[in-house]
Structure P
Amino acid sequence: MHKYINSSATPQAPIGSGFGAGTTAEQVIGNFNLSGKIAIVTGGYSGIGLETARVLAGAGATVIVPARTPDKAKAAVAGIPRLELEALDLMDPASIDSFARRFLDSGRPLHMLVNSAGIMAAPLARDTRGYESQFATNHLGHFQLTARLLPALKQAGNARVVSVTSRAHRLGGVDLDDPNFIHREYDKWTAYAQSKTANVLFAIALDEKAKGEGIRAFAVHPGLIPSSGIGRFLEAEELGVKPIPEAQGVKHEQPAGSAGADRMKTVEQGAATSVWCAVSEQLAGMGGVYCEDVDLSEAVPAGSVQGSGVWPWAVDREIAEQLWTLSEKLTGVEFAI
């Protein structure tokens with residue numbers, strides 16, 4: 001049995017931020033002045049991504065929002081100052097490279113990259129490479145995007161990369177031998193859990209590799225947000241995390257949770273932890289951690305009935321390194337770090 005290794009330089013434990021589950025993104029940003037700062041927020045035209053983009057722009061940042069169909073996103077972002085819409089399809093490697101090239105050609109640094117776009121519990125679909133859509137969109141697309149934008153992140157001198165993950169990571173780890181469901185039966189929740197675990201592992205590995213360049217990375221569970229729009233593939237009775245056989249052999253039922261852990265959040269509350277990880281001075285010198293409810297989260301054992309906390313396979317540094325190597329192979333993209 002694999003022994004999970006979590007030797008994070010930043011302890012995976014709450015720091016007492018003074019915020020909580022009910023905190024909104026507006027409350028986090030407070031009087032921050034982000035004038036002169038540049039942010040990219042994928043998925044920044046709907047749900048928590050839109051609120052993240054709105055709050056960062058409201059504090060003075062220039063925010064670039066990539067969208068598959070920018071014309072359709074125009075109405076959602078209308079009236080937000082300093083917001084630029086761009087074209088990007090995370091399922092299309094050429095589109096990712098084209099977007100990144102346009103940004104790099106602008107000569108601007110990138111202070112904040114919030115990888116917020118995602119799909120959840122989608123029916124089986126594949127990109128042109130044959131990669132499963134949730135793994136391709138939620139993880140591989142953002143992996144490639146971050147790699148291509150690395151020169152601008154380095155240029156900022158003090159940059160942060162925020163990966164939006166989910167508590168659903170506990171429903172399954174990454175199958176490094178068959179991430180694209182070629183040899184195993186497809187299950188939409190297993191696939192979603194895998195992609196969300198990958199988001200955490202990516203943040204851990206990226207932080208370790210890039211902190212010497214002034215780049216810190218964080219993974220964020222935004223909370224249970226029924227109005228976010230990410231559940232568009234679900235029937236009404238499917239809303240919420242469902243029990244599935246877990247890849248590491250654990251069958252996990254949705255926990256009763258500790259006080260507040262299963263409470264539904266508004267979009268404004270759901271965006272709070274992303275914004276906090278992107279800007280907070282409380283996180284200076286930290287990184288490579290899983291955050292929720294506007295604080296670092298606690299590391300808990302697999303099978304824990306506690307509603308909050310991150311499970312071992314999502315913060316395992318050995319698995320994070322193995323996933324990094326696999327992701328470079330699948331995308332054909334290597335980080336210049």
Structure Q
Amino acid sequence: MDKKSLSAEIGSKQRIDVFIRDHSALSRGQIQKLVDNARVSVNGKTISSYNHQVRPGDTVEYLEELPKDIKPEHNDIPLDVLYEDSDILVINKQAGLVVHPAPGHSDGTLVNAIIETHINPDDFLANTNRLGVVHRLDKDTSGVMVIAKHDASCLKLVSMFKDRELEKFYKAIVHGCIEQEGRIETFIERDTHDRKKFTAKLMHGKQAQTIFYPEEVFYNATLLKVKILTGRTHQIRVHMSHIKHPVAGDAMYGDHSRDAELTAYLGYDEKSVPDLLPRQMLHAYSLKFNHPMTGKIMEFTAPLPDDFMRILKMLRKKSEG
């Protein structure tokens with residue numbers, strides 16, 4: 001069991017199952033089962049009804065059953081390896097590759113690609129599910145990732161990410177013209193209407209900070225260099241949507257009509273949107289950190305992938321014309 005604690009920073013009373021749902025990855029059905037099994041307490045007192053009203057300032061605790069270990073098997077998936085030694089592996093992840101197995105998705109992932117070839121499961125005792133994957137990129141985001149090859153390296157890298165000791169830059173093609181650099185500071189929490197999405201909030205959630213720098217400005221799009229100071233789920237995609245400059249091709253946080261407009265500007269009809277923008281145009285371009293075991297400064301850059309470069313070249317050509 002894994003004990004979780006939440007502080008009720010809410011404006012008014014709220015049902016316990018709704019409150020936990022809004023502050024976790026659990027569904028209301030899962031939460032109600034926890035209540036039925038006496039695994040939820042408010043201010044130290046176990047509650048027996050999921051109609052219980054949480055009040056501002058209450059402390060909510062619940063015991064969540066840890067997922068069973070998934071025993072990943074090796075899959076023959078090609079990887080673009082940028083660097084490898086006995087402690088770390090650095091890759092340029094391709095778009096379309098899920099990072100680690102999960103219930104219902106036990107193979108075809110990055111973990112399946114590295115196990116037995118780059119990673120020995122016997123070198124990990126702490127977490128056999130992730131096997132050295134200390135950070136993640138969304139399935140359809142490409143770019144640089146560092147992976148630990150044993151427990152000592154893993155623990156050090158996890159600590160470095162937590163303390164924000166790594167410098168990460170992304171490249172993104174976003175809708176609209178952005179002439180000046182800027183900074184976005186919000187809180188990010190799970191969307192109450194769609195559990196797969198996250199949303200930017202002025203209050204509540206986890207603090208998120210993003211800095212962006214325009215590198216090339218076109219008629220109706222901008223190539224941005226983006227630095228994230230925090231590593232929240234979907235952070236860049238959520239933040240760019242929040243300031244009305246969504247990432248081009250983003251099916252979850254983007255704007256299909258603006259994708260169609262961009263496609264038309266480049267000389268193609270709306271049917272060509274999935275071909276020209278098959279995914280969000282977001283790429284983890286560079287990663288800089290101290291080697292977890294030697295302390296040596298390591299810096300890696302992943303070239304922009306073909307689909308990203310195709311749109312960028314088309315924008316440049318159209319701009320020149």
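Key figures
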| item | result |
| --- | --- |
| Value -0.85, -1.25, calculated as log10 I(q)/I(0) by the Debye sum over Cα atoms at q = 0.24, 0.30 Å⁻¹, for residues 39-94 alone, assigned to which of P, Q | P |
| Of the structures P, Q, the one that 27.2 was derived from, the read-out being mean count of other Cβ atoms within 10 Å over residues 199-206 | P |
| Label whose coordinates, when mean count of other Cβ atoms within 10 Å over residues 111-118 is calculated, return 19.1 (choices P, Q) | Q |
| Value 21.9, calculated as mean count of other Cβ atoms within 10 Å over residues 167-174, assigned to which of P, Q | Q |
| Read-out relative contact order in percent (Cα under 8 Å, 6 or more apart), computed value 24, structure in P, Q | P |
| Test item: semi-axes √(5λ) of the Cα gyration tensor in Å calculated as 35, 28, 18, pick one of P, Q | Q |
| Which entry (P, Q) yields the derived value 28.2 for mean count of other Cβ atoms within 10 Å over residues 191-198 | P |
| For -9000 (helix-only ellipticity at 222 nm (-39500 (n - 2.57) for each DSSP H run of 4 or more, over all residues; to 500), calculated) the corresponding structure among P, Q | P |
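Read-outs: derived from the displayed coordinates by stated rules, not from any lab. Note that the coordinates shown come from a computational prediction; the quantities given were computed from them, not determined experimentally. Cβ atoms are built from the backbone, for glycine too; each structure is taken alone.
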